[in-house]
Structure P
Amino acid sequence: MAQDKTAVHQDRLAADADAQATAADRQAVATDRDAVHQDRLAADAAAQATAQDRQATAADRQQTGLDRQAAQQAAANAQTWDPTNYSRRFSLPILNVADWVKLGTWTAQVADRLLIEMTGGYAYSIDQPTSTGGVTFITATMLADTNAAFPNVAGQYSYLGNSACNAVKFVQSGSNRFVYDVFVSRPAYTNMTYRVMCAGTWTSVNAPSQPYPGTAAGSATIADGNPLGTILTGSWTSTNAVGNTLAMRDSGGSLAALAYTAVGAGPSYYWWETDAALNNHQWYANVDGGVLSFGVLNDTGTAGANWLQVVRSGVTVASIQFSAAVQQNVVTLANVSGAFTPNCQLGNEFDCGTLGAAATIASPTNVPAVGRVQPLSIKWTQDGAGGRTMSFGVNCINVGGTSANTAPGKVNFAVGKVYPDGKFYYSIVKGA
């Protein structure tokens, strides 16, 4: 009996365990169902996101298409002339009288800018057409000036070469402070071509022979142009020393001028001899501290020496110093009918050669100018026979009182100075 009760109890425990297991299984099934449901929800969300991505991609494609259309339209617009801010080129007829030309009307806002480009120039000439060319630029800026007595525009004109106009006038149109008629004054025989670029709008008129625009309140006149330079032509250059031209080298590479000027605290001129030996290329002349120096330099310019220095004091030359030996040429005198005539313009040292007969040293020619004196030395030699007498011209005065050595083979000198009156004052220096 007790065993049966125990068995029944065990069966009940087993049944309870089975019931618990069944409940656990049911709970697991419910959990699985929830998981499946969450997976379905996630799949639905993913599908919805994919659909949104597709919509975004379609929108991007549409925007790309719009961008392409806009770019194509912009390119087309760039090829289209916009008459509101860029005018075509206009050419004005040449007149034989000066006139005012109304170019057009500019309508703008504050800080808008205007640019007018002109080509041409005045003083038309058939035989020198290249000398009349030029480029002119007219610029203006719209201001914010509310004072009706003053212009609401500021401008200027500049030119390269010859200007196409000699005055520019901005005339306010009625009471509108932002609308201006633009006039230019051109000289007679002016050929002019122009175009306009601006912010705002431009209305071309292109009307020559206009009356003087006047000086109404709110108008602005530009009478002075700014030269930017000159267009060079062949007439502006020269290989010769011609004034108001640009120096051009000749076929040999030389520059010609009436004068060369070096300006500075110690101005110098340098010469470089290309075919000289090493350290013999460079020469110079320099002025510094009232001293004019001539000298030589080595090829690197790091060492050198003066060979001549001239010191000044005001307009007076105080001293001249040679730093090297001074050598003079010897002029050989010809015996013409027994007379030797020294020409002072040829030098200071003369040689009569060897005397074979009696001869005369005539009075010197081409003597120094007034206020100057010239040293003179005349040499002659006795031949093997000796006894050859040397006489002197009327203007040759022996102040030494000695006579020449006439022994065979002896050398003699007449040494002295020549003055402006033609007198040659000399002494005889006898040879050994």
Structure Q
Amino acid sequence: MGPAPGLLTDTAPPVAALALEVCQELLANGTLALAPVTVRLCRACDHMTGEVEVDHGCRACTAGAGTRTATRRLLVHDRPGGRPVLEWANFHVTWASTPAHLVNVAHNAPRRLLLSRTRAHGISLSPLGLDDMVLDPRFGLHLAVLAAAAQRGEDRPVMTLTPNAAANVAVYGAPVRRWGGMQLRYALHGRIPYDEPALRRLFEVHRVTPQLQILFTHWYLPLCVWHERAGIAPARVSSLLKFLRRVDLARPDIPENQVLAELRGSVEAGDPTSAAGMGFRIAAGVAERAKIARGPLDPKLLERLQTAGVGFSRADTLWIIEYAKPGAPLAWLEKGNVKSGQIHTLFRHAGEFAKAGVRVEDIPALLKKALTEGTLLGTQGSTRLVYEVVFNGKSQRVAIDVSSNGFVIGANPA
């Protein structure tokens, strides 16, 4: 189930309706039962604090009156023996190693789960004859995910939660992980460092737009901690924000439906996306589109390059020109990789070109025009020649690194 706006809690009408439908069907087939259970009740407010074995004390009031034992009719699930509580197939990103510690903790859950509670809020179980009782929120949480998936016509919903939460919650999902043609799985993530004052200071320092602030806190940080289950240290938040801002500045003009399709494909494949990995994929995608959109290449120049015995990829060449550098009568730009070519230029300097007013899809044309019509001003470092050229009505200075055989290694605004 892809990300979508909206809020659906375990007390929303669609969830409550699904919960009663599920409970009635599971009661009918014997998965759940209404059974008398001896429990502890608060002497002051009659709140159910748990089973008899452990006296937790009452958290619903502050009377400190202690507890008493009583027998109550409850909704219960008796877990079948010989069946694991959690297993490899219950987790999203199934190619990753099974979180053994989490599985072991979950297996220590009691054989009998109490699914009804005395709480002030929740899904009322009065239709089942359990007055003044509500559905346990850990069971209700799973039903909320299933209700959201049903509303969108999805059949493979994923619940995102921390390993600690999963250890306490996942066992309650066993009766409904496969329900109504849906298969619910868990995606584990680390702790998200939401420090509001610190984030506000970072947003001010880096002049982050309100739209990008929302994207960072509501989408990018959660995506990063999905990959890093141990959580993200607060010290790393600044570098993640700077990376996202650079990507935003360099964002190409791609149809929204294409972007969503690419993101949905990554999520469905269980791809835990790192910051560097995401940057590389964006650069590679933009370079691939530049290759698709390129104009015809001069066959005579390609033949000259081949005759000279230079290794190059005809399929990945974006342009080829005559060039006046000694020993390199031709120059050409290829799609390349993270170390050289168009992908390298985008990966390292797309944000800088965007600040200079050059769209990422226009970078190949700028480099070509600089080498053919630009004025040579000097050098940057030991290998990059700096050119000045008027491009799209604006003067641009760009440093271009051309190898001894004419291959364009990289470029950046000067």
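One of P, Q was used to compute semi-axes √(5λ) of the Cα gyration tensor in Å, and the answer was 108, 50, 20. Which one was it? Among P, Q, the structure yielding 108, 50, 20 for semi-axes √(5λ) of the Cα gyration tensor in Å is P. Work out which structure the value -11000 belongs to, where helix-only ellipticity at 222 nm (-39500 (n - 2.57) for each DSSP H run of 4 or more, over all residues; to 500) was derived from one of P, Q. Here the read-out was taken from Q.
When semi-axes √(5λ) of the Cα gyration tensor in Å, for residues 112-295 alone is computed for each of P, Q, the one that comes out at 52, 22, 14 is P.
When mean count of other Cβ atoms within 10 Å over residues 104-111 is computed across structures P, Q, the figure 13.6 traces back to Q. Comparing mean count of other Cβ atoms within 10 Å over residues 192-199 across structures P, Q, the highest value is found for P.
Name the one structure among P, Q that distance in nm of label points 7 Å out along Cα→Cβ at positions 64 and 168 of 2.4 was derived from. It must be structure Q, since only it matches.
Laboratory data are not the source of any read-out in this text; all were calculated from the coordinates shown. Just so it is clear, the model here is predicted, and its values are computed rather than measured. Cβ atoms are built from the backbone, for glycine too; each structure is taken alone.
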